[in-house]
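Bear in mind these aren't lab numbers, they're just calculated from the coordinates by the rules spelled out. Remember, it's a predicted structure, so these values are computed and weren't measured experimentally. Cβ atoms are built from the backbone, for glycine too; each structure is taken alone.
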Structure I
Amino acid sequence: MLIDATCTPADITFPTDLKILNEARETSEKIIDILHRPHRGKLKKPRTYRKKARKQFLAIAKSKKVSKSKMRKAIRQQLGYLGRNLKTIDKLSQITSLLRLKKRMYKLLLVINEVYRQQKWMYEQKAKRIDDRIVNIYQPHVRPIKRGKAAAATEFGAKISVSAVDGYCFLDRLSWDAYNESADLIEQAEAYRDRFGCYPGSIHADTIYRTRGNRKFCKKHGIRLSGPALARPPSQIGHRKAAQKQVRQDELDRIPFEGKFGQGKRRFSLSKIMSKLDCTSETAISVVFLVMNLEKWLKSLLFSLFLLLRRFSFNDNDSQESSQGTLISYQFAAIGTK
């Protein structure tokens, strides 16, 4: 069994604190317009300073280099505009029911309140991170996932744990929060037992899975975990070379599994999930693995049919050759009798 984890990025722009605050401010202005619409001509429309706030945002967003002091000042300005708009919404909700908002807009109102709380806390504490940080107001379920890759150190999407057996992939875990994938090895081994009735003979995994707890579990159930052992290398040269050869072979056996991730991200849609809701995104990710398994199954089926037809063609040729040989022998026999 081959196991590994990866991230499926969502279709969002690279998030920054200033950009998130600007989107939240613009959304709050739309909500104010909706709540004030029944009182148009009767009550004076509350001020939002949207043009001034937009101009201040663009002055920083279009700059190539921005100092920390200027960025902090811009964030403080956007926090002020957003806090003022949220207070205005509270006042308008006393005379206009929030039921006038559509379900999507009401959800956005809850999201921008949480965005304001998170951003204000980070600004006051001068912090760079916070738990359950919202990176996109339209997809609040998306979380930053630290991957440490060369192309992208941080990806924004769902993290998945996948196991593969004979080229067929199984989606064992899908989470929008970051987690340590090494804790999934035992559950994946138990899932293998539920599917096939026994534990796998060997598990090929990355170095992050080779913890003492996982090694203890594998040793208890007779599973060989890939990679070098924790003990000292064998003193005999022959045993040492055999152990090194086995480690090298384990790394080679994991190459097709890495290719499965490449297939899902290049040929299918795992590289960018276009769905917006968390449930539809989870469905899209699951369907990708279903389609890859179906493709694998169809290739195996077509290959088996090809071998079967080839065997029949060989049997027909052999029968024709045998019949021709029998006819020739009869002819020679007749000539001999004559």
Structure II
Amino acid sequence: MSDLRILILGTGGMAKAHVEAYLAIPGVTVVAGVDTNAERLAAFLGKHGIARGFASVGEALAWGAFDAVSNVTPDPAHHPTTLPLLAAGKHVLCEKPLAANYPDAAEMAAAASAAGVVNMVNLTYRNVPALIAGAKMVAGGAIGEVRHFEASYLQSWLTQPAWGHWDKESQWLWRLSSAHGSLGVLGDVGVHILDFATHAAGLFPTNVSCRLATFAKAPGDRIGEYVLDANDSAAMHLRLENGAIGVVHASRFASGHLNDLVLQLFGTKGGIEVRFERGESRLRASVGEDMLSGTWADVETPEVKTNYVRFVEAIREGRQELPDFARGAALQKVLDLAMASDRAQSADMAI
């Protein structure tokens, strides 16, 4: 398949990144967009020179002249919009988290497997060179057996307007409201840092304990139609399948951090540190003789292909690529368990 036809499902803010990524790939054409908001759809089509627009997945499938889809709809819409696409044999790259809960995510993974189409979750930090290089080091035995880890995803858009005014713009307010489909910081960026840590470790969690916090941000915890009840900070303790333990935390109140991820993995033969800050990634390691003196050195991190490029290549080559829907469902199960853990620990000790 030389000329690949892509449909963009959902034309909000993140759709811009998808369409621009595809337009940079030779032999790929974005042929249509889908959105229930006619005004937003028209603006998106006009800006990017896309010929066709549809109000629903059903209308797009009735037309059918596309090979693959980027699903950039809000989180709760991933499940109902993706299933008919899979049934029609369309390849799908879906935004994270895969679904709003594990049962829906598991159904999507099973449907994708049965359909035999390429399915990927857009866990964007798989595009970070330092993460991929670090994961290869761990897989190659450079740090021995993983024993402990620390991971964080820190944002501060609730304390400063670097990206926009969270209390005035719908693109931010919906992320603070469970009624508008938000799973809070846990679902928004928690899924990223969980994948970031466990992909590098090459190990998956078998046990999770979590605390979530939602802070007062407006009178009555409400702004217009938005009830501000989604969690703002998350702190998790995880046990991995080999017995290693560690902590993962994420927050929108991390003042001084615009969008920063940090991971430290410690093993029996050394450790690595992965940083992604201000759009740049860095990998350091303390292994071999350096470990004995506590010396850390920078490690070269070759460029990696983006999820969009790997999605297109997988379709053209007729093979599956990672991270797939099965990975997305597994991560969703951890998120569900984290939320259940927080509910189970709701009683506070008197001080």
Structure III
Amino acid sequence: MNKLPTIKEIANKLNISASTVSRALHDHPSIGWVTTMRVKRLAEQLNYEPNFSAISFKQRKTFTIGVLLPNLSEIFFSTAISGIEEFASTKKYNVLMGQSLDDPDRELRIVESMKNHRVDGMIVSVSKNTTSFDHFEQLQHYNIPVVFFDCVPERRDVHYSACNLESGMLKAIDAMVEKGIRGIGLINGPADLHATKQRQQIYYKGLKMHDIPFNPQLMCSTDLSKAGNEAAVHALLSQEHPPKAIITFNDYLALDAIMVAKSKNLVINKDIYFISFANLPIWSYMSDRPFASIEQFPQMQAEKATEILFSLLEANAEDPKKVAGYQQVIFDSELILHAG
């Protein structure tokens, strides 16, 4: 096997120091034009490639960021990944991916692995089952900044990019009331999830704005499994006075809900209306789709989180106190109509 050429080999052939070669390869102004050209010409002839491990060691950087998401196969998160990678590539950074599959133990192991790989920073959408954030706090001891997006901790001392669900959800309730519908149900997510609490509070607010009494029988939760989703839909539609419209926690729940409704011979967007989060692209290809979706802009959220992370990396903040506060950006959601 042929040995890869080194800076030292180039230096010996040109009878100059290794430091001069290194400076010439980086166009350092202290090295003359002739020397720089001689070094670069010989480096090209020898097929020299920089030793990025050595560069990383010297600069104390790996030029890699870690990204931890609940599920890489979900369109919402694959869209987010595109935003992260595009931004990172402009900074000449690589992206190391991991998925928690909504398992807190798996999330913890991935964080530990990324710490051991010495990622320079992390972008995280937390598992829906995460209740402790100690593993993220420990990254501060290794000068690894963390920026959350979408599923973010319910606390003030973190950097994050998220979406304001209220604007889109209130418009959804407005749209149902305009159609003369007052029996509006909600199928929410797991009780401990921050996003679940958000949706519930907005639901209460939307009903109150239209003087609609809250009926606890029209609200239920699911663990977001297919079986759990179907059970929740059956529970609502089996009421003596079932809801005419149902807001679902996400698009995948809406898909299951639509199938259950059809099995009961209900006509979608006539006998029953669904409104979902967060606007899957596949809706445009389906004949049976929700009345509307609440767009959460995953790519914009992810791009902003990446921008925040690189602002922290570029500041080289060894101590969070050196950063002037925590960067927190919130986008307004929008109601996207799929049916008239």
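Observations
- Comparison across structures I, II, III (criterion: distance in nm of label points 7 Å out along Cα→Cβ at positions 73 and 297) gives the highest value for I.
- Which of I, II, III yields -9500 [helix-only ellipticity at 222 nm (-39500 (n - 2.57) for each DSSP H run of 4 or more, over all residues; to 500), calculated]: II
- Of the structures I, II, III, the one that 33.9 was derived from, the read-out being mean projected area of the Cα convex hull in nm²: I
- With respect to mean count of other Cβ atoms within 10 Å over residues 193-200, the largest value across structures I, II, III is given by II.
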